[in-house]
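Some structures to go through are shown next.
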Structure P
């Protein structure tokens, strides 16, 4: 239709004055009047053409055909020359036309051939009557090829359908992300190869003889699965719906996860068969949309690649949430276990553990869902569909971090009882008595000890005196040690949330401020902890006391190493990621996103 409007009205045709100059389809409207269509030979993949039967203005009936140039040539017996004369189509003329077709196709032009036929004796008296023999002929599409025979070839036109600017970068992103791009098209082979080179599926001078086949050639290959296992992009031109279905089926049988894009009715079976059918929302047919799992609102291939990156980011954020919660909970379990194993007084009471789990941990865990994607998220190899959410390496990291959380929480409890200074920090300001570790581990036998006394100490506005029963030093007197343990657990879990920003990237490459929501959540959690520490009513409810500046320095000194430990583990993970990936995927080289 665009071509007709560009050509304008031919000489000698009276187009009258009824068509307005502002009407962009005035030429098409004129031809609809002059050449009135009374039957249509619908397009099909076998003959790759479409024909219309028209009542010409000259009073004759004509068949007008458009379609793939090579297919029209096969059914053409004559050719119309520039002067309007019609001569027999010899082999020299065929070769000349095919050479022009090859030249245009090789420059990424899509070519469409035109032919006609005015010798239609079977339709001479046909006027749409259902009882006419010609009507029965038209009802059977198998007859269309014979009707479209002995055609007069008129010529061909080349259409430029340039790819979007962002497609080439999207293809490069796919390659970096380990996603294989296969192009399946009904276009001419030369045209398809030129377009694939233009968008980066193939290199400009790359030998693609083994990676570019027509649909028919692919079906003739004996070992089709080995062909599909080739690295890099593949091209299937002149493909029919059954070819697309077969390619998708073979890929799925080989363990691949296949995403298939399409827009036409003929694409629907393959879209339905694929793991992820993606239809075009603008140009797509309703049938294609119904058969698909996703519909692109902008018909942009780059959107699919962006969706893969977003999907990976969501998956990573889910893992970050799990990693944070499990490592923190392992730490809490480890602290309880170590307390029991060492025989020391209980470091925290149930209401304190419940506070940490439900209130203090909640905001950072929620904020981890807003983590930005890793900078190299689209450069990592794709995971397999059957990959475990928690790998042995990740579980080892959980255990290491969790064990340190337990050791730090219990350790600061022991330090307060056994040291007056630690890491150069003075802890004697409150005047509490020091005991040996052996005494602390056997505190239950305190009443049998001779000459044991405990000095009174101050915590906030309270004075704890043990003149009546020195052994109460390990019961009511543990309030300061318990507060230190609780504060370490809160602080260490806040710092551990920074570790969860990325599974492998260092905090140097992904600093805390990349997720401002996490910083806000940490502030809220610390604020809640300060609230129960320094408001007397809440401090009494939770059985804790305010801490001095030196004691906070000790809390930070014991908590901060959790970041250093995980940085070391991340560094080891980055260094061994290739080895662990190849080991986990040794049986095959299948990828998740196809």
Structure Q
């Protein structure tokens, strides 16, 4: 920076000294350096008419930066053009500190100090400009920079600068945590205003503001980023407590820890969410409307209309998540919609409409005469015809027996529905000798279930036949086999994958395949067919329905040997 363009601040007071020189009275103005103060980060600059910085400075002022090209001229009025010295000093707050770069360009001597530690020393009378850059680490807090410059003879030029390092590999120092954070809330505008003291890091890039709901954690994404020391937010008008914190970040990307949390309580102008999932259920006393819990709801209102297009009227208010409409008439269709109210009286929008009708609530009688006979395909389940006039269907359910011999519990699987004119069901399952339990439930046209209403049913137990082959399928086959029953009378379909299957050209492809089926009569897997290379499916039409079939498929090599078999099984129900 050229000194003729840089603003300087001179002392505001001087001392007047009277002296005589050859009988002539003279007046000399001497700057009163003791009264000169310069606001950081402006330097205090002192000029000396010697090279040893001794005595009282001839002049003291303030300098915003060190970049002088005095050349052969005197640096200031009243100083010589050679054999003079200038000292710059500044004490400033470096915030969290960190890595800094000090750089000089000088003709003649310069020394740079950080506090009392000399970091640059080029103390030599020279005829050309010398440059030097050093990296230093400045601790956190306030520190003093001092630059001593001496011109002995010749041109006088000096330049000095310091700057934080913003290299990600060099700067690992987080900024200081912002202090003085405060937050206030204006209910009429719904705005929260935050303010904090500015950080002193020279490489500070800005601040990140975070907001969280009471009881929750701050998210990874800031609410806002700002270079300012204040921020105005409009939190949700929910009547809840929100917390704010501020973090400082530098140009390298280092981020400080969060400031102390500052709470605000927002005005409650937010209605609760709309109740979801409304449903209706006929009960003995009326038609019950149900819905999901809404966070923050203090009560719910239930509106009813006759028919989907009718006018909705309030029929009741409740603090529960269901309401029994005892005024609903039987066999009349109604539509219901529900709203939620919070403690401040805010009412949500209405839920989607849900229809309902008070209906028949008498369940069918329990099913009797249930038997379960083990078969080669699983079980043949049969029962007595149920006399319920509006019977719609039966549900056949199988389960596992849990517990010891003295007390066992039947844990039921989901069931299979069969028509009301049916009294038997071929329940297919792998017959491997396990004990099972069964119930048969009756359901009427209104959906009433005898078992669901009463929790009672006739339970029968039976043990499966054990159709498991006595020869185990070895592991390690290069093939994979899947078997499924084909609908109708076509038999079972086998599909496989692996070397040569489907003409995939795999290395070591098998030139053919052999298909085997377990024969309980011979207690062995018997060959039932062959397939050529490139084939991946085979239909066994020779198997009878109503049994469990076990299969092997092997790959046949060129020398006639076979790979290890891949195995699978399937169950087919008997023909209806």
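Computed from the coordinates by the stated procedures, all read-outs in this text should not be read as laboratory data. Keep in mind it's a predicted model, so treat the numbers as computed, not measured. Cβ atoms are built from the backbone, for glycine too; each structure is taken alone.
Observations on the model:
- Mean count of other Cβ atoms within 10 Å over residues 159-166 - highest-scoring structure of P, Q: Q
- Structure responsible for 49, 19, 16, with semi-axes √(5λ) of the Cα gyration tensor in Å, for residues 167-406 alone calculated and labels P, Q on offer: P
- At a computed 11 (relative contact order in percent (Cα under 8 Å, 6 or more apart)), which of P, Q: P
- Structure responsible for 7.9, with distance in nm of label points 7 Å out along Cα→Cβ at positions 63 and 319 calculated and labels P, Q on offer: Q
- Origin of the derived value 0 (helix-only ellipticity at 222 nm (-39500 (n - 2.57) for each DSSP H run of 4 or more, over all residues; to 500); candidates P, Q): Q
- For -0.66, -0.81, -0.88, -0.95 (log10 I(q)/I(0) by the Debye sum over Cα atoms at q = 0.16, 0.18, 0.19, 0.20 Å⁻¹, for residues 39-102 alone, calculated) the corresponding structure among P, Q: P
- Comparison of P, Q by distance in nm of label points 7 Å out along Cα→Cβ at positions 287 and 367 - largest value held by: P
- Of the structures P, Q, the one that 5.8 was derived from, the read-out being distance in nm of label points 7 Å out along Cα→Cβ at positions 135 and 223: P
- When Rg and Dmax of the Cα atoms in Å is computed for each of P, Q, the one that comes out at 47.2, 149 is Q.
- A value of 10.7 for distance in nm of label points 7 Å out along Cα→Cβ at positions 47 and 447, calculated from one of P, Q, originates in structure P.
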